[in-house]
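Structures for review follow.
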Structure P
Amino acid sequence: MDIVSALFSGILQVMIFLAPALIGFAATVILLKFLPFGKLLLGADRGRKFAVGSEVNIGKPTGVGFYFALVIAVTAVAFLYNELPVLFFMILSVIAMITGFLDDRAKNPWNEYVKGALDFVIALIGALIAVIYLPNEIIIGLTGTVVSIPAPLYYILAVLLICVSINATNATDGVDGLSGTLTVMTFLAFMFMSVINGTSTHASITICQAVVGSVCAYLIFNYNPSKMLMGDAGSRSLGLLIAVYAMYVRMPVAYLIICLPFLIDGGLSIMKITIGRLTRKKVIILKNTLTPIHDHLKKRMGFSVKKTMFTIVIAGLIVDALYIGITIFIHRM
């Protein structure tokens, strides 16, 4: 009986510890299985004008990020109701979701300048929350070195990080399972790095669990061939959460490594478009490369959807594994 009791107690403790992930997963599965008020709430995918193979998604329910973004926010706040920065960041993630959701629901896509302006306002608010509630002493993940950044500079860099993360995550969301899988990998990598560097807290682990549990549930329905799409409602909310989580665990610089798949796949696309427009197409970078990179892999390299997804994901796993492994080695020296 003692062995049985100890086993039962151990299982119970694990379930309590994993409660945010389990609740997030279960709630999201139920919502996406039945899509309550789906006909009234959700839009139908219109396809993307310049996205390779996007025609196969036309008509699929889009904007289901509405459901899992709410689950993430409610779960995190329910477990961390006394953490003001978490509350404010989760409210902001819902606002980011709503701006994307309204675009998903619109008959015609919103003007990119309008979406950019909304992202910028959200970034201004998110950076202000970070400056007020988070330490401006960041950690260089590889070495554990503490670097103090003046508040005004921290604010500017935080705005830039949030804008980049929202748009890079959004641009990457063009292949079944890709953006969701990269998001799960990103949060787990940041969590492991925060444990190694001693910046991990109960709150940071809870947030990671809520996101990973909910997004894993979404991936059940989004794995190729997908049944539904997160839309801008999901990608913009997740992009924001990735950026603020990097700041929350005090390792925003690590975004450049951990989120390299987002930066290469989606970020290069944003850079190419931005430079082209600012120079009135007098300067075009990556002339012979389709962006996002997943389009190049599909059209120019002839990769299938699954091969494209796994190629980028495996590359990301290698980068994360090397980064975490080298960090552990350096910290033990």
Structure Q
Amino acid sequence: MKKKAAPDTPYATLTPDLVLDALDSTGLRGDGRLLSLNSFENRVYQAWIEDADAAVTASSVVAKFYRPGRWTDAQILEEHAFTRDLAAREIPVVAPLVMGKGKTLHRFGDFRFAVFPRRGGRAPELENRDTLEWLGRFIGRIHAVGASARFAKRPALDIDSFGIEPSDWLLDQNFIPDDLRDAWGSVVDQALDGVENCYERAGQFATLRLHGDCHAGNVLWTDDGPHFVDFDDARSGPAIQDLWMLLSGDRDAMAMQLDDVLKGYQDFRDFDHRELHLLEALRTLRLIHYSAWIARRWDDPAFPAAFPWFNTPRYWQDRILELREQIALMDEAPLALA
């Protein structure tokens, strides 16, 4: 009888042979070479192809095996449809290939997977103002398409899903050390109050389909400019969610960087400046959600190896200080742009 992976070790049965057999089921015959690429949520491999069908012209592809139980088929297919729509409009995103019987999502054994063209590149130089403006132009184009329709199945990025639920889960699962539990719980409550105040100050703002995780690691740069990868966290939310992760430094530095991004962005889509009230609120939600994300995956052997500093007393002490800093930042006026 075929052995199934336990829920807490979902990739235990994902062997190199299974990866190659899965690709073979789509008409892609690998030559045996596989390279594991950097990914924790899913498992992603570059595979060299010996005999491909007409959909593949390169010598290698990227196969992404989705974490079981995270997204439904319908939610994954919405992500695929969004990225393929962007690619059809000549926006530089890496969209899944249509393989076999016109499908982008495939199943082999216990796993669902998709195949992507391989696109190389380097990290963008975010200290370069022209680079920021260039990125802004393409994010503006992504958002113009993202605002043209709605996700029906994928969830929204909101206070409940990124703040309240993950913080409650961490407390319920006893991840917080006993001697820090009261302090952490208190500071999270204050932080979430600050998030709600930021949302109230922003008022009514539009939501749209987003990349959702638009940091420098998900942008690859070539001499022809950027291309955007990994829409796995695509959700509905405010436009600034795809902008703030490109910013760093003090308030003056971030204001200058955002001004450069918006110079390009507003060539294709107006930006609602009320969303500036959300910048630190969204950062706060991400910090809370990130701790819970690691904790939920802690039984996956890849996570203790990659995050050895997690779940130590020092880790939670640092998170308390981090959230206190965020509480103060959320009380400040939003960034002032030129």
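Derivation of every value follows stated rules applied to the coordinates shown; laboratory data play no part. All figures in this text were calculated on a predicted structure; none of them were measured in a lab. Cβ atoms are built from the backbone, for glycine too; each structure is taken alone.
Here is how the numbers come out for the structure above:
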| item | result |
| --- | --- |
| Structures P, Q, by distance in nm of label points 7 Å out along Cα→Cβ at positions 225 and 305: label with the highest value | Q |
| Ranking P, Q by distance in nm of label points 7 Å out along Cα→Cβ at positions 25 and 265, the structure that comes out highest | Q |
| Origin of the value 19.8, 77, where Rg and Dmax of the Cα atoms in Å was derived from one of P, Q | P |
| Structure with the greatest value (metric relative contact order in percent (Cα under 8 Å, 6 or more apart), set P, Q) | P |
| Per mean projected area of the Cα convex hull in nm², for residues 145-240 alone, the highest-valued of structures P, Q | Q |
| Structure from which -13000 was derived, helix-only ellipticity at 222 nm (-39500 (n - 2.57) for each DSSP H run of 4 or more, over all residues; to 500), options P, Q | Q |
